[in-house]
Structure I
Amino acid sequence: MDFYKNIQKIKNMDDMLVLVNKNYILDENYIPNDLEEINHKYAKEEKLLRKTAKEHFEKLAEVASQYGYYIKIVSAYRSYNYQDNLYHYYVKDKGLIYADNCSARPGHSEHQTGLSFDVEGSNHDYNLFEESKEFKWMSKNAHKFGFIMRYPKGKEHITGFKYEPWHYRYVGIKVATLLYKQNLTLEEYKKKS
């Protein structure tokens, strides 16, 4: 797939299944109108998600905690300007190729939708989330609450991003379960539907 070519502006920015990636861009002024603060029990500092995603994540984190798992959000909603600064920091610090592999350009970040977040487990390092006991639990249970791992291993050529075991996206229980069972990315699902 050719990334960052033939970029299309997203029209249905509030759609729960909105596809935001290297070929689909959000308006720089887009801010979801139903952002809510996540309970501090389940997030580091003040983090925001859209109402439905927030409610489902809090249920997921509460159920996980009942089984002795620690799942906390370290990054959630990001504004266009925040993403712009973050992306350009990576470009300046590590170069364009590195930045494009691990960070979305402004307007191309799912975080701006308020439906995505990054988590850490009991090892308190989101970069090492895959090594935590929580990762296995999330891998088997996130879909039951409406979430998918957005950038899975082996699908980099489809998503355009490196494997990110810590990055999850709300798509609703029905779609999340289907993607989980069929081992599909959101790009593959949208192409089929």
Structure II
Amino acid sequence: MAIDTSSFKPGMAFYLDGEVHQILEFQHVKPGKGPAFVRTKLRKLKTGATFEKTFRSGEKFDDVFLEKINYQYLYRQGQELVLMDLDSYEQFPVDESVFGDQAKFLKEEMEVLALRAGSEMLGYEIPNFVELEVTQTDPSHKGDTVTGGSGKPATLETGAVVNVPFFVKEGEIVKVDTRTGEYLERVKK
């Protein structure tokens, strides 16, 4: 089915140059002179790259039905991550590189969302925020905050290393933003 620029909505997906793109933002513009156009911010779902593109008003595209599937991360096997379909309980390996930097925040039994268009798997998303235990960090010393440092590195239970404030100790649970890899807060047990 074809869609045109007048039916654009945030979150809508369509084929552009043979690749699936999702609309993040759009704006219809009617200048005083010349034809109307639509200014958009798009995300290429296969790579996650975002860019801006302008279309003529009324331009047509093939729309895409995006299917969201829930999987569960089970364990790491070399450079592969083993996932399980929560409906069929089928297990299958996925190359770690498909997850990119987010792979370092995967914890066993964590749910993962997959995006599929037809038979093509477009990518995987882990939760935006995770709570992980600090397994190794340097002890804090009196006067650390006086020097104005930005914190200290801490290794989390998944092997990821994030910068945390000086008061965080080993064994504590911290909340981390998986999109940026930044420490957010200490979680009470």
Structure III
Amino acid sequence: MISTSQFKNGVIIIYENQMCEVLEWQLVKMQQRQPIVRTRLRNIKTGNVVEVPFRSGDKFEDVYLEERSIQYLYHEGDRYHFMDSQTYHEVVVSRQMLGDQVDYLKDNSEVKGKFSDEELILVELPASVVLEITETEPGVRGDTAKSGTKPAKVETGAVVKVPLFVTTGDKIRVDTRTGEYLERA
């Protein structure tokens, strides 16, 4: 069992007989009332996000997830194919399950898969990835890191705001959680 005091982003709980991931949580203390925990939960199966308040101290069934390394192979439409690095079985997931992380998946990249009873529940990308810029406006002499940003298209198709001195062909490090430029690689 897990209590609301143990909530953190990414925790999986059973809520209304469905596996849900805690996206956000906030403890709200009100004068002369019991504190409540406001949460945003994402249903693992459907991808629906709901905001639910709980009383502080409510308990939920915790879900044990086995973490394994998986390799991204390719995608067909909205279906993404991964290979389990231990068993070499192919696992197919929908775009809806991956969310915005899709923009940072490169072919043959290693990611972490969280499994529940041999079923892939979550895919976690590393905190940052190195991507090559395929298209951006050319830099102008005298551009510095502090003068502004411009849009740049990377090899996966995502558009990232980069400093003006970055040019086509440069490799950059991008934060997969926020989609922000971190540095040149």
Here Rg and Dmax of the Cα atoms in Å was calculated and came to 15.6, 47; which of the structures I, II, III was it taken from?
-> I
Identify the structure, out of I, II, III, from whose coordinates distance in nm of label points 7 Å out along Cα→Cβ at positions 20 and 164 was calculated to give 3.7.
-> II
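Bear in mind these aren't lab numbers, they're just calculated from the coordinates by the rules spelled out. Quantities reported herein were computed from a predicted structural model and do not represent experimental measurements. Cβ atoms are built from the backbone, for glycine too; each structure is taken alone.
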